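Next come the structures, one after another.
All of the numbers you see were taken from the coordinates with simple rules; none came from a lab. Worth saying up front: this structure is predicted, and the values here are computed from it rather than measured. Cβ atoms are built from the backbone, for glycine too; each structure is taken alone.
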Structure 1
Amino acid sequence: MRKPASMWSLETFGRVRLSTHFFMRDFLYSEISGFHGIPNIPENPDLAIENGRNFCTALLDPLEETFGRVAVRSGYRSAHLNTYGNQNKLNCAASDNPIECHIWDRYGGDDSIAGASVVVPWFADRYAEGRDWRDLAWWVHDHLPYSEMWFFPKLAAFNLVWRPNPLRTISSYIAPKGMLLRAGYDPIEPIVQRCARYADFPPLRGIAYP
């Protein structure tokens, strides 16, 4: 697929199915793009699709099939759009920052990366009632092949990242703030304690679809 150069080709790109539950269009909306009039168009659509498929298949589909709908708060960003957001202090990491996960068409092979900021509404309701964000963080850690997670105070939204060689790190802007798990280290909580945190969670991929 060549770079989308028209409304028709961008529409076609948006209709690409990435996984059982997600299409490329689910990740293209951007407030920065809409408000500032900067198109969110990839330089390399094929690479964006490839990395997006890996991300959705490995991480988002299992979340959706466990907790129900997963809401995408911030998905794909083109390098141009992301750089604009970073330079104008719009909560975008620098485009050349290795932790910037929204630019899906930046690297391929072992350096591939794709991610999004997502909300799990099922958990957000419980978080609003005082549930500890670490309950969800440890569940993801124990069930999914994620690379990085960063949690945010609003709705317990979190950046969820896929890489072919995952780092397995967990960080948070919610108290206790900082890094909960560093790359290459074992969790600070033993498996029995972690399991107790999410003992009432739905079973992994337990939703039955027609």
Structure 2
Amino acid sequence: MKIQLEQIGKKFNTEWIFRDVIFTFDKNSISVILGRNGSGKSTLLQIVAGNLLPSSGKIIYTRDGQTIHGDEIFRHLTMVAPYLELIEDFTLNEMLEFHFSFKHYLPGYDLASVTNLLHFPTMKHKQIRQFSSGMKQRVKLVLAILSDVPLILLDEPAMNLDKPGIDWYHGLVNEFAGNRTIIICSNLHQTESAFATKALQIEEYK
């Protein structure tokens, strides 16, 4: 999927968070949105996801030569973000089954094989509320990356992960990025998005 930002701006009340962003997220690429905390990275990602409307400009989504309307973009993406929570009353298996009732697994994967990727098999019948913050982050990442969608949005994907968890996340992206477009928000470029080939510096658009 190709995503073109054409003079995108966002303001809250009278304050512009960013304005006149011109950028293209190329098809089948990994890009990163860089900036300090509070610089507007997450806001821009939510605009790309269709969760927020821009105050100015427009976004063009193109997949296989066809333009996708912004109201339909949610069908084509998954997203990981600190403000998007798992359902803590669900067990791990229930959470996976619920998510994949809306999204398809990547070809060749199913409940058992996705669970195995998490590397905590004894927890599959435990409620999510019993998981550590790092385990919850792994679940979020597996739900997003193992879904058969062309666009994956990752906001601070290394949050709550220790060194082995970060290595696991890197392996997940390297193995399953495939022919998909991945956009990562980060203020820790090397930790979260060392594999990115293109960067948008959000603070250049203040």
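Annotations for the structure displayed:
- Between structures 1, 2, the greatest calculated value of FRET efficiency 1/(1 + (r/R0)^6) of positions 46 and 86 (r between Cβ atoms, R0 = 25 Å, to 0.05) is seen in 2.
- Structure responsible for 18, with relative contact order in percent (Cα under 8 Å, 6 or more apart) calculated and labels 1, 2 on offer: 1
- Which entry (1, 2) yields the derived value 21.0 for mean count of other Cβ atoms within 10 Å over residues 70-77: 1
- Read-out P(r) over Cα pairs in 5 Å bins from 0, in percent, for residues 78-173 alone, computed value 3, 13, 22, 22, 18, 13, 8, 2, 0, structure in 1, 2: 1
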